[in-house]
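Take a look at the structures listed below.
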Structure P
């Protein structure tokens, strides 16, 4: 009975984190959008914060806040969530990559397919929709991931995307 209650608490905590994550990441990403300018166009901040209005820079608005959120949640709540690190960070990788590309897809789809104005009041709801889907995908990977090999590949994907983001950010900041 006690193990059943612990498992019920773990599942409840996981559901709460999954449901709150799009809102928290939306706030972090929105703040991140302005961070480079607020920090005096610091090149170090430009590695994770957008330095312009290009598609590449909009990928960073979702990717880094998602990765930061999932990492922070793991270290703060890992005793309660009792999730294996490989499975957790595989979910983080999936959430980060799908959120980054999801934001770009939803924003440009709304503007081009529906003819909506290319304004922030359109981008914020698009960002939220993309985050909802990406967080659900990440949670699915965490809850279904059994193979550490597969999880390691996904963690490697997150590391590779991070390296590519840093390289392109440094090049963009230097230009």
Structure Q
């Protein structure tokens, strides 16, 4: 498997790091080599946060070069245009407007919902990703996040070309 580059972006407190931890764990569970890095701006005060997750047969560096992200998951509308240059030509952006806040089982579950949307593009099975979600969260939050994950999967499945999913070609790994 060639290396898949995912960048997650948002604001402090939105769960960017938690989502990247879940994705990295899922890739490990799938038997892949994984590297991850994080950049915290003024994250504790709502500043920009990004996390790179790279996985495949063999990954040498944790950083995704500008313009090389296969997938860009953005949790804050204010970060969409700021982070767009990270996406490669033909890459896929999953933006926060893919899943309206009113549809979320909990407004803090957007990160997991967008991981659900991402799961429709990856070679990692949805069940492995969901196992990583379950492992990362306390039991009391599992039901809400499982519903958010499935909501993301269903929204991505019918959203090709919709506002929240940016396609400029064929998605990587799919």
Structure R
């Protein structure tokens, strides 16, 4: 069976269970923490989760540690279920799919902002307001600092990019100059 179909089915099942237990947000937050931790050590996670010599209890402990506290009992039961069904190697795909389903159901749009320096609260509120008014949704803002932008910001929303950085302007100017 295709990995995409597996992850979608498991993510839908988890969302359905979380809704029944009224803990969708807690599961969402736990899976966000897991994906952040997982992305920091992908090879090590994959090796440990796919190793048949690692006992199920250790795999549960590894994933629980990556999720961190608080971990909702619903999510913990789901992790145990994945391990029991030998689908623990799909946990990242399932986590990402769950987050996508959750955001869609709750009209939340993920906005990734890359700035040259830290944003103050006023600038962050302004960007959040811009996203929410223009896209008619709640905005989930993720900020990353990249000093190479020199100034300004890059806003990535879904498949759209708004580059208002000095670095981007200089690159555009360079391309226009070279094209002549």
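Here, each number is a calculation from the coordinates, and none is a lab measurement. Everything quoted here is computed from the prediction, not taken from an experiment.
Some observations on this one:
- Here Rg/Rh (Cα atoms, Kirkwood Rh) was derived from just one of the structures P, Q, R, and that gives 1.01; the source is P.
- Which of P, Q, R yields -20000 [helix-only ellipticity at 222 nm (-39500 (n - 2.57) for each DSSP H run of 4 or more, over all residues; to 500), calculated]: R
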